[in-house]
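Below you'll find the structures, each written out as structure tokens.
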Structure I
Amino acid sequence: MSRALDVPQARAGPPFGRCLERWLLARPGLARLGVVLLLFGVWELAARFFVDKMFLSPPSSVFSQIHTVFQTPGVIAALRITAWELAVAFAISVAIGLVVGLAVGLHRFSNRSFMPIVLLLYGIPQITILPLFILYFGIGPASKIAFGVSHGIFPIIVTVVAGVQNIKPTLLTSAKSMGANRRQIFRWVIFPHMIPSFFAGMRLGMTGVLLGVLLAELYVSTAGIGYFTTLFTQSFNPTKLLGLISVLAIMAIGLNEIVRRAELRYSRWRTD
């Protein structure tokens, strides 16, 4: 009986879809760029063939004429005013949110007593109490800063409380047994372990501050980006309106990148 020859069979390669998935996973930046280009392509087609140009301009027109936004009298000054209001409101939100979050999260009595109140205030639609801010602070920058703080403070408080409560009790007990004082416990135990949640809260708070300041400017301001947003909308100028929104998007991306780099710096020990 003759033995059959063992002929090696050719291995079937992985499917094309799996290869494409691996290739994209190795290049996340390229995948993000592809999604952005796809969205811009849909926007371009919709603005040119399906939507009235009085209400929506294609991105090619927006980016080619974005210089006209900066040539509009008062826009540069409005950008400076809005940036200053954002910076002040964000700094106040971080300071108050961190202090209140630590006070509520580190003590069981404070957590049970005040956390429900914080969540109740967080759930109130802030736009409904905008007239109170105008009544107390006027129509100047103070009302925009205060309204921005009211949007940015609560995400920071909630995330700081969550980060503090996730610390293992054995770490605090070990630090106390070794003779660490409160400052040392906060510096070497509490702060390092609450960094991820704290910076997540800063990102959410930054978005909330931007929303609050712009909402206040939309309704009561005669300066700032919100005022020009309303002006361009009422004059049916979608090209300048979308150009101004693009500037705001770039500003938000820049602020988010600053917070992300700070998070990478202060959480470096987690990867060492």
Structure II
Amino acid sequence: MPNMVSNIYTIEIILGRLYAIWLREFKVFLREHSRLIAATFTPILWLFVIGSGFGSALQPSLTTSGIDYQKFIYPGIISMSIIFSSVFFGSYIIWDRKFDFLKSVMVAPVSRDTVFVGKTLGGMTTSLVQVAILLAIGVAIGIHFNAVSLSQTIVVVLLLSFSLTSLGLTIGSYIESLEGFQLIVSFVVFPLFFLSGALFPLKNLPIWLSFLTTIDPATYAVDALRSAMLGIANYSFVLDIGILAAFTIGFGIFGAYSFRRMRAV
């Protein structure tokens, strides 16, 4: 009994520390209105300009199952929103290091794993808010959700945002300049997005391109979202979730390891 009480108390302490770190990131997010507007504007621009422009030139049969091109790329646009906002969240590690906030966190009686998870949850908040806005827009363009499809969408969004926020924080933990971070991240986010099949079907691709899409974790998120929203997919939803979960665990473990080795100054 005393051991159970002690374990519960320990869990409450860890959860309290996670909440404190998440709350700090969430308050920073609330104060930066331009951050949300800018991060939401780009996916909307792609959805309506690219979706409508290319959609007017493409026959529905050229996408898959005769679905309108704008609807076809809609799951990919949601993934794009998560990819860019999640990976670029790693830049806040560099800002925290410059303003010595990171130093104060690292010397606090909090494990680095807790700091990593708390910051990852904080970074996911931005993605979830953006996705909520895009889901409302999806209803407006004719995407129909039910309890099952909405639940599946939420699971995919949570896995993708956690894994890519972990990736962004991992990159940020190794780089000390903001310019260097932006340069490295550019070589990460664009391949993740363009190789995911967000803008084109994955069938009948050249062998080299098919291989690259297969090793892209965002591919399985886009495919799972299309399965949930549109009922079309190249893989089964279970396979998509399984592979995405494996990437999430892998990025999470590597991110926690990187945080343990990170210098606070």
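At a glance:
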read-out	value
Winner on distance in nm of label points 7 Å out along Cα→Cβ at positions 23 and 255 once structures I, II are ranked, highest first	I
When FRET efficiency 1/(1 + (r/R0)^6) of positions 95 and 143 (r between Cβ atoms, R0 = 30 Å, to 0.05) is computed for each of I, II, the largest belongs to	I
Distance in nm of label points 7 Å out along Cα→Cβ at positions 31 and 127 from the coordinates reads 3.4; which among I, II	I
Comparison of I, II by mean count of other Cβ atoms within 10 Å over residues 87-94 - largest value held by	II
Structure from which 30, 20, 12 was derived, semi-axes √(5λ) of the Cα gyration tensor in Å, for residues 79-222 alone, options I, II	II
Structure responsible for 0.9, with distance in nm of label points 7 Å out along Cα→Cβ at positions 159 and 207 calculated and labels I, II on offer	I
If mean projected area of the Cα convex hull in nm² is computed and equals 16.0, the structure in I, II	II
Of the structures I, II, the one that 0.8 was derived from, the read-out being distance in nm of label points 7 Å out along Cα→Cβ at positions 191 and 215	II
Structure from which 1.00 was derived, FRET efficiency 1/(1 + (r/R0)^6) of positions 39 and 175 (r between Cβ atoms, R0 = 41 Å, to 0.05), options I, II	II
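Readers should treat all values here as calculations from the given coordinates under stated rules, not as data from a laboratory. Computed from a prediction, not measured in an experiment: that's the story for all the values here. Cβ atoms are built from the backbone, for glycine too; each structure is taken alone.
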